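K.L.:
Please find the structures below.
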Structure I
Amino acid sequence: MTYNDPVVFHEYAIDVADACHERGIKTVAVTAGYVCPAPRAEFYRRMDAANVDLKAFTDRFYRELCAGDLATVLGTLVYLREQTKVWVEVTTLLIPGENDSDRELDEMTRWMRANLGPDVPLHFSAFHADFRMRDKPPTPPQTLTRARQIALGNGLRYVYTGNVRDPAGGSTICVGCGRQLVGRDLYELTAWNLTDDGHCAACGVLCPGVFAGAPGGWGNRRLPLSDVSRE
């Protein structure tokens, strides 16, 4: 499960999404992508974007660590890309010794390029020991960088590192001129060189995504829920 996967509370998630759309609020599903075809179609009719966890690229990992299967998740990714207008991104948590080999990363990113295209963003996140997996060390930053280089080498254009401080791996680069389009340092935006509709401000090449003008100036701050409830 990915956090509290919305497919687990399917009906409630749909009701919330409908209520959001009535108020002009976009909906994003953070999900493991493990869902049957019929409810999947009903669910994603209400979603504007999805970040799908592709937890590994072996049946062994999904069977032994997730009690699931890889094919179902791959099917969800292909469905989202080919049959919906949902904006899709993929996240893989790299766990030392479990899903971080060069071979597996090469196979996974080749599959993504062939089946999802070059522009679906891929996020490699660092693991830290918690809950039922305390016997593994944290992911070295070098592993994330290596995974990113493999993915870029296989033709994926937007590959990022996460859960680490890595401005280079966290930023978006224009595929046309190489200019930094969006600079990121953890949760802080350090640069923004896009037009309001998502084109590079220097060369005009479109950066795939969903854009609605320049970002605000909130910065790297947190807002307590008690303050939200009073607004």
Structure II
Amino acid sequence: MDRIGVVQLMEEQGMVPLFYHSDIEVCKQVVKACYDGGARLLEFTNRGTYAHEVFSELNKYCAKELPGMVLGVGSVTDAASASLYMQCGASFVVTPAFRKDIAIACNRRKILWAPGCATLTEICTAEELGCEVVKLFPGSVYGPNFIKSIIAPQPWTKVMPTGGVTLEEENLKGWFGAGAVCVGMGSKLISKDLVANRDFEELTKRVSNTLQLISELKK
């Protein structure tokens, strides 16, 4: 999917689940549970040895078994890694920090990149380099008021907070009320307990309920 399509899907879904596991079979079950819950976008975090190999197999599985599921990669810290994942089929790249080299690599392939930014200067520089969605990280440090203050003078800026986002209605209401275009959610959504217990039915319910709540909050 091209980057404009990814942006539209981010806005429509309102949430980007984040997940990593070294076992491809576990990854398949997690993505399937999210898919069954209504998610059509998921970020696989680059946090383990040979993670790109797991991602490649997972992307092939989605293409074959889960039509419409879009996979991207997160926790990317250099252009070489970004290029490797794009070669493996990543539809978007998320980074913990702003990096010009990653911007160039992704723009060359017209792949969406969402850099972690924490100042207005970083956000403006990223947008000048073609950034469509900015990742506010860590969101728990800055909070919803930061987003509200940023988009007041820059209503065109699309912000995705990650870190500090929970399942509670009050928390989500704060982020979307401040103007977040979507939220990134990892362990609060796909908890270690759910994965360890292989309770994928509960994960499906959790994803479905969260997406429904976000849809209502965005009206």
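K.L.:
Can you spot which of I, II the value 2.2 was calculated from, given it is distance in nm of label points 7 Å out along Cα→Cβ at positions 59 and 211?
P.N.:
II
K.L.:
Right, next: Upon calculation of relative contact order in percent (Cα under 8 Å, 6 or more apart) from the atomic coordinates, which of the structures I, II produces 11?
P.N.:
Of the structures listed, the value fits I.
K.L.:
Suppose you compute mean projected area of the Cα convex hull in nm² for every structure in I, II: which one lands on 13.7?
P.N.:
That value comes from structure I.
K.L.:
Tell me which of I, II gives -15000 when you compute helix-only ellipticity at 222 nm (-39500 (n - 2.57) for each DSSP H run of 4 or more, over all residues; to 500).
P.N.:
II
K.L.:
Moving to a separate point now. When distance in nm of label points 7 Å out along Cα→Cβ at positions 35 and 203 is computed for each of I, II, which one produces 3.7?
P.N.:
I
Since every read-out is calculated from the coordinates, none of them should be taken as a lab result. Predicted model, so just to flag it, every value in this text is computed and none were measured. Cβ atoms are built from the backbone, for glycine too; each structure is taken alone.
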